[in-house]
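Each structure below appears as structure tokens.
Read the figures in this text as sums done on the coordinates, not as results from a lab. If you're wondering where the values come from, they're calculated on a predicted model, not measured in any experiment. Cβ atoms are built from the backbone, for glycine too; each structure is taken alone.
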Structure 1
Amino acid sequence: MWAGGAISDEDRLDRAETGRVLRRSLQFAQPYKRTIYWAIGLVCASTAATVAGPVFVKFGLDHGIGESSAKALNIAVAGYLVTVVVGYVVGRLQYLAINRAGEGFLRDLRVTVFDKLQAQSMAFFDRNKAGVLVSRMTADIESMGELIQWGLLQFIAAGLLLVMTLILMAVMSWQLTLMVLLFVAPVLGFASVRFQRQSNVAYLDVRERVGTNLGNLQEGITGVRVIQAYGREAEQHRRFVTSNRALYGSHLRSVKVSTWYFGLVEWSGITSIALVVGVGGFLVHNGSVAFGTVAAFVLLLGNLFEPVQQLSQLYNTVQSAAASLHKLYGLMDAEPDVAEHPRPVELPAEGELSAHGVTFTYDGTDRPALHDVSISVQPGERLALVGPTGAGKSTLAKLLSRLYDPTTGHVSYGDVDVRLVSLAALRERVVVVPQEGFLFGGTIRDNIRIARPGATDDDVAEALTAIGALERFEEFPEGLDTEVRERGSRLSAGERQLVSLARAALVDPAVLVLDEATSNLDPGTEAVVERALERLMEGRAVIVVAHRLSTVRRADRIAVIDHARLVELGTHDELMAVGGKYAALADAWARSQPSV
């Protein structure tokens, strides 16, 4: 529990995980080991210069002033100035070296995590909010930046400074050293253990709250049109205020832990100086210790307590970075639900696409979205999937195109289980055209070429010609080099869908999967896209998730999905004659049309 300072078994596991995470990070940083070793060497030199300063002060006081020796005093002053200059120059060099290695590490980590996210299947993005994933790539990596840019250097420097200072103090006066340790060790030892336990819990909580808050922020921005359309601004404000208040509370708890601990460290340092001055003065009076030794001790105590504070602060930073790394490594270790086969087999150029007794249940639900469905589509055949909303027709289309793998059963293409072939080969045979084509920043040509990065300008022009859309885009002032802007905002809905169809034409697949590509278009634009679709579908197997009677009637066969099961299969006339589920749907579609 937090308040009592105890820590749960789960948090103990997280704390133990810190070491493993940091060791893994060192392995990840292997390409930069030479730079890191160079930086560590510079840290050692800088620390030695810092410790040498009080030694020259002691020499100057004892031999220069105490013995009235101008030469000794000049040596002490010159030596002190040299240590200051060396410390400054070496400090700048070590900062450059560690930042070169650290920024390279972060760069490689960003690329690795991004590649892992791109390789994940649809189920992964069903389970994880986009805002939380963005926070992993931003807030979590920024948290590590603090550690890498200065924290690692400070950690090594503080440890070396602490050890060197204790050794030097013991050599100068074992009595004063023993007195300081007997006072400091019990107080800081107990406080440090308690601080580490509490700060571990606090920083894990902060990282989690940051992800949740960014997720709500991203959702509020992405869905702003829906929010405004239904007047839900107040509700979104309430949700964001709740998550933001939780983040605020987490930060305050971490600050409270730091406040009492660092205050105690500071108090211990001041009290230790007072003890050294008092006891040291007594020892100087007795002749047991030289005056320069007491002065050096006062300076060295700063070198003793400053590392303790730095190491404690760094523990916070390390915990924060370890929590971030733990989450990032979790993303990197996530295995795609739709995985590549280690030894993929050849995929036929053409064949029957079939589902064999497939059942599928989405994560977080108990009821199957699809149950024991077997169906096939022949080369050149058009199959329409119809049924009530939520019946499972879109799920079946996703399984046939292997956006998901079935829970039980399997999907085959040309008698080859699609799980045994490479995803790249399958995507060349089976292409999905979504209901709304997403456009990326760039030109029209760039967006079409996404389907086949190696395509030439002539290939792109041929793909547009194949769907009868080349002239439409060439009429733009900049032609195919027109910038579409963010999410294709410069183009109309119909033009964005034409770009999506051109992508499919560029791939030239054997099977086309359509999620009613014209359902979101106005009647004028719909006619243009319908003509492009007809040209694209020629000579291919087509699976269409249909929401309109006009689309269904053009299909060779119609599959009716209801309550996750395939309940009817046949032509339009056959199913109308049966008078079952399809006939009822067709009647409902017909009655929904405006009367002429």
Structure 2
Amino acid sequence: MTTQTNINNDIFLPTNRQEMQQRGWDELDVLFISGDAYIDHPAFGTALLARLLEKNGFKVGILAQPDWKDPDAFRTMGRPRLFAAISAGSMDSMVNHYTAAKKIRHNDAYTPGGNAGKRPIRAVIAYTAAVKGAFKGLPTVIGGIEASLRRLAHYDYWSDKVRRSILIDSKADLLIYGMAETALLEIAIRLQNGEQLNTISDVRGTAYPSNKSISGAVLLPAFEQASISKDQYSLAFKLAHEQENPFSSQPLIQPHGNRNVIINPPALPLDEAEIDRIYDLPYTRQPHPQYKEKIPAFEQICNSITSHRGCFGGCAFCAIAHHQGKTIQSRSIDSILKEVNKLTSSKSFRGTISDIGGPTANMYGLSCGNHAAEKKCRRDSCIYPTICKNLITSDKPATTLLNQIRQHHKIKHSFIASGIRYDLLELQPKYFTDLLQHHVGGLLKVAPESTSDAVTKIMGKPGAQVFTRFLEQFRCQNQKLGLKLAVVPYLIGSHPGSTLSDMIDVALYLKRHRLQVEQVQDFTPTPGSLSTCIYHTGKNPLTGDKIHVAKTTKERRLQKALLLFHKEEYKKDILEALKICNQEEVAKELLGKPQSNRLKKRFHSKTKL
């Protein structure tokens, strides 16, 4: 754990009038409002975007976790000259507030002391309303994960209904989706040059409300249709899904009453020089000194390095590709080493980098080797159901990076805590060896999510055969290298397509392969994902196949119990599940003791929520 030391306020971006005056500012150009505490670190979107605008000459301030019920809380730095940029923070506020069982969470990792309740539910809507109340007529731009994934009519798990685009519900002027750097900077420059926000309608990665239509756009079923017809909702998802390739996509239009939500094509991926410039900005890498309590999210990432963004895994339940994009955007080794030098020069650094990675660690440096094909590609995943022939899978960029970091004289340990795509490791033998030998602190995180082939097919994940082959290779490498590492398998209970029978098969697989989990991630239908569409409609919108969905509390409870077969307190539920499926005969195998304490100890692993 690092100590959150006090640092002079003048190297942080202003958070109040006094800090503005210390910079000699009478007014801001752009006011950022976030549901997170202000942590001046590139892992946090508000800080990253604010530093980018600052670098380009704009006066920016950050209002972190303001009291949304008090208009004066939004006036503390005065009315900004150009616009307010509003985000719920690093998480969708409904996910932040509620568990998969719709129970209230009692902590918030992005708040000092981990205290809950510092941000509102549906934060983008609440903050935008507060800004409009505090500053009449001020242009508002919404963004971040909450706005990004709710840009169209979307199924909302917590209200169990289809809600309108958040652009309509918030009454914001403009929505930026995805990674917002290029769009936000372009908007700020154009407003600075005298344009009005309501005339800016051609920026990639943005959405805006309009009474008009545009030519060449893909017309989606209207909100009114999608909200009452699951078939129309599926069609809307499918049509939008087909336009996610930034190189070939068309604009989208979705009517909402007498207005249209118009979605421009996604922003183009950043090249290496562009992403390097963003991460080379002068972050303090610390929380603002106004905070007296530790911020759990910062404690987790304070000694980590982001090497890249994007993911081409195409998992149905994951929204990373919808937000960050499918293209891997990797920083240069020089840029990463520059950040390593800054991190290691900190007085609080104790010799350990906690993570070097991105959404999927071993995708660093990978890309499509056929740019003509990439511009037309409609595949959700570059590696499922088979690895694309155009994918460059060389592990040389990643192994070179890791080797140079290991040579740093101030670094004792450098870990990979980001997820690993184990089906790529077969093509990355040097990375696999280096990973186990130098960058795993006892537990290697991988995410089979399920071992039922029927379920993994829906998820877009490799099935049991590939995971079994990985386990064999992992244990062989363990023995060869003289290590005693364990696998941490991430599993999801009650994912669409998963039946009780499927989960019995998964439990038996774990038992037969000497694996145990301590906690299970219950599937949570979050906005924007394919799995959420399936959960709501009961069918796959891309294939039309009908899919079983576990929605009752009882079935979700029994599925979870089966994955925790080794815990005595779940025995009753497990026996009930076996009886329902007429599989009582496997109770002895599933509930019996492991082969030996030695094996149990060696291959025991924990899965966190």
Structure 3
Amino acid sequence: MRLCLAFFVVLGAGTVSASDVFPQPPELRPDVDFWVSIFTEYSTEEGVLHDNRKLGVVYARVAVPAALSRRERNRRIAKRRKELQSVLRTLAAGKRDNLSDEEARVLALWPAGVTNKTLSTAVGRIRFQLGLKDRFRRGLERSGRWRDYVNDQFTALGVPVELAALPHVESSYNPAARSHVGASGIWQFTRSTGRRYMRVDHVVDERNDPFAATRAAGRLLAYNYSITGNWPMAITAYNHGLSGVRRAMRRHGDDALVDILRNYNGRTFGFASRNFYVAFLAAMEVDQNPDKYFPGVMPDDPTEYAAVKLTSYVSADGLSEATGVSERQIARHNPGLQATVWEGSKHLPKGYELRLPVAATSSPLATLIARLPDDAAFDKQLPDLFHTVSRGDTLSQIAAAYDTRVSTLVALNQLSSSHRIRAGQRLRLPAAGPLPAAPEPASPEPVVVAATAPAVEEPAPVAVEVTSLLPGTVRTALLSDPSDYTVADDGTIEVQPLETLGHYGDWLEIKTQRLRDLNGLAFRTPVELGQRIRLDLGTVDAKSFEEQRVAYHRAQQDRFFRRHVISDVIEHTIRRGESIWIVALRRYEVPMWLFRQYNPGLDMHNVRPGMRVQIPVLADASSG
């Protein structure tokens, strides 16, 4: 039984309405209306100053023409904000009579009888939101290219098709969208989360392929729902992460939507996380009623594609010559292929699903691929010689990706420090040999997937920095990990897979024996999964401990997902005589930490026959 299938059956039977699946409590209606107005009334050359908690309180419209410099835009916004803060301070001091026109206008934005304390608090809550009308309209047009595919994939996974509105919030359906935190593609996957479901490396980055990324997004959303049990929290987890959402649900209640969005004060639960669900509701409203908000808008037509899985490694120039399609056009329709392919340092990999428009070739694509000449098809991939550093890369991650050591990279590239690399820097890899005596000229970071391909009438997509429609969006390091790595208020933690007392001692900079004494543990007694351990935070504070803990688990999980992807989820019913360890490790070859992520509420020591558990199905992540 696949994840979310039961949900799909219920919807298919017509017993659940969209309002039940995506509730809109009256308390949230002003927030939804605010985002509808941002999406449909204000262009990207203007914005509004508003209260960041009471979104219905919109103080002023501010023009920020694109021709202005960033400094001038910020100056203009800051000037108007200060004017409004001065008015609020005056009102907060108790003034209610002989008001100026501006004071009366601002006061009228608040309910009658608003207190001075409320107005005083509002002084520090004035936030600027840029309009997004033109971007949203273009997103509605672009979405037509993939909408049928999104609907088909989500239906097959039991995911509500209304969630096709999420890319409007994330990227305006722009496959070339890149965020400043490293998220990429129409679904804005980070590399860590993307690698769970897709190939993400220096040859292929499927986050940028709308088809592969859509399948991955469906699996991620279905997974989130299986953990949270409701779609508002599953959607919020897409932005905030499962661990934080589960903490909010434990604190306020599984279905306490309004209470969570209004009152949860998690450390990273900021404006973007609080507003992600209501912004989705607004995007869904506009997406389902395009003519109401954008009269005459026409979605782009989908392209009729032919797809062929390559059975050998293929050179880009050889493929272009054999198909009669320029490299730039091939790149345009295969945005998951990285710059290394078009630079000639890598072949299109074996097993890659090549996609070209049916109308682009004079003969069927499968026929052309089958007739590739010997000088275009190869048994082996070209060796890795160089790596161009991307934003967010660390030397340890690069070393892991190429199965080498950090010290080797430092020596080969004569780096002064293992902690100082920059985006765009070109690193020599072991296969390239030692650094030559004369320094190589620096190569600029490729920002176009077909940087060296010949020009054609229709350009290949250019990578553009487009942040989420919710400025301030932060993708956590372990977005899809529901495990709680935080330190509780009483100074205790829950033991998670792969952890030992030795790890805790290292992260706390204390001896392990101190932790044994603190927790009454005998010498050599191991900690158990799910056990609560009291920490000594005298040397290292809770935040630093949590950062080291998360970094450790991220490194472990990144290493695993460089070699494996989750291709499906199945349900297993525990039989008599089976243990979780036998089921996970032996039968399905799933590491215990990953099994627990798919079954976070399961008591590992109290498993009985008849219990049902979720099993992620793993496939090899191609490395060619």
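Compute distance in nm of label points 7 Å out along Cα→Cβ at positions 224 and 480 for each of 1, 2, 3 and report the one that scores greatest. Let's see the in-between values first.
Working: 1: 3.4; 2: 6.5; 3: 1.2.
Structure 2 comes out on top.
Thinking only about mean projected area of the Cα convex hull in nm², which of 1, 2, 3 has the largest value?
Details: 1: 37.5; 2: 26.9; 3: 34.7.
Once mean projected area of the Cα convex hull in nm² is worked out for each structure, 1 has the highest.
Where does the value -21500 come from, among 1, 2, 3, when helix-only ellipticity at 222 nm (-39500 (n - 2.57) for each DSSP H run of 4 or more, over all residues; to 500) is the thing being computed?
Considering all the candidates, the number was obtained from 1.
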